[in-house]
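No lab work stands behind these numbers, since they all come straight from the coordinates. Keep in mind it's a predicted model, so treat the numbers as computed, not measured. Cβ atoms are built from the backbone, for glycine too; each structure is taken alone.
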Structure P
Amino acid sequence: MLAVVKKPHTENSLFEIKGEIPKKLIQYLQDNFGNDVEIVDEDEEMVDFLSSNWLKKTTDSLTSGEVVKIYRENLNLTQEQLGKQLGKFTRQNISDIELGRRSISKEVAKKLSAFFNVNVERFI
């Protein structure tokens, strides 16, 4: 087991305790350092989510329209709101893009890329 106490406003560790850690010590650290304490079971394998095979497989299977929907929903925008942000797009235009009934032109992909601040290839 590993207990890590981080310095406030930084990712650097203030100190680490490794090995068998008594429950009373863990409770003390949590009481005094709150959310800055991270308890890690060293027997568990840690995986970098962004480089995981699952994420690669999932993102490769998404259509351009599904990507638009994910980005739109992450910003809590309605289809109508996104349409207005992109220019003269109706709610139905955005719905058709998301459902794959309307393709995304290079011009629209550039607008989406600029609005969502991501690479234009995500929409092509």
Structure Q
Amino acid sequence: MSTEKRNLTCINCPLGCQIEVTLEDGAVTAVTGNSCPRGGKYARKEVTDPRRVVTTSVAVTGSREGARTVSVRTAGDVPKESVMDVVRALRGVAVRCPVKIGDVILEDAAGTGVAVVATKNAD
């Protein structure tokens, strides 16, 4: 049986608890150091299925205001190992103004099943 311990800083609230996760043969057997249940849930997920929200910007064309880019983010989290694939998928994307907050910029980012949406208006 292989035992591993991982130390994390919880990012679910401003407390930033120092959490220790014990894994045996890849399965979580203990979580300590969290001040609330959210920290425990975060730690379990982070060591078994880490995910991230991707934020970046894409080019816009036809702006009356002179905007050159608009900020975007994934509508949900994507597997951590897919983050750079999502960024590469957005590299050549340019959208025509007007762009409104929530507009879908890319339907299925890098095969993750997660859309990329605008987080700012651009006219």
Structure R
Amino acid sequence: MTENKEDKDNNKDCIFCKIIKGEKEATKTYEDENFIGILDINPRAEGHTLIIPKKHFRNLLDLPTTLGNELLDAIKKVSLKLIEEGKAEGVNVLTANEPAAQQDVLHTHVHIIPRKKDDGLKIG
């Protein structure tokens, strides 16, 4: 799928688009040709990272499948880096698609939440 008209019209107000354009600050932890990784401003754990496409797509359902392997590669690289740095022993990889599923920002993003055994963190 490609960007729909609604998203092209509304992405000028999108917080993630502003971060990608350099209009808003964020702590960038990863970047490749099509994706960035930034630290979540309300982290569930140290190192909680969002993987975001540089182009505006409403959610994972609108992301072209041609970007799927690259997205997975970004998720793996960031996750392994968190483990290598000792911030995680494992990770939760989460995404929400549409407001009914608790998607707050209507720009595709994937949460990588670092986890350690018995960290007490409840996801859900």
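One of P, Q, R was used to compute helix-only ellipticity at 222 nm (-39500 (n - 2.57) for each DSSP H run of 4 or more, over all residues; to 500), and the answer was -13500. Which one was it? Of the options listed, only P reproduces it. Comparing FRET efficiency 1/(1 + (r/R0)^6) of positions 21 and 109 (r between Cβ atoms, R0 = 25 Å, to 0.05) across structures P, Q, R, the highest figure is found for R. Between structures P, Q, R, the calculation of Cα Rg over 2.2 N^0.38 Å yields its largest number for P.
Consider the structures P, Q, R: one of them gives 1.7 for distance in nm of label points 7 Å out along Cα→Cβ at positions 53 and 77 as calculated from the coordinates. Say which.
On the way: P: 3.6; Q: 1.1; R: 1.7.
Comparing all candidates, it corresponds to R.
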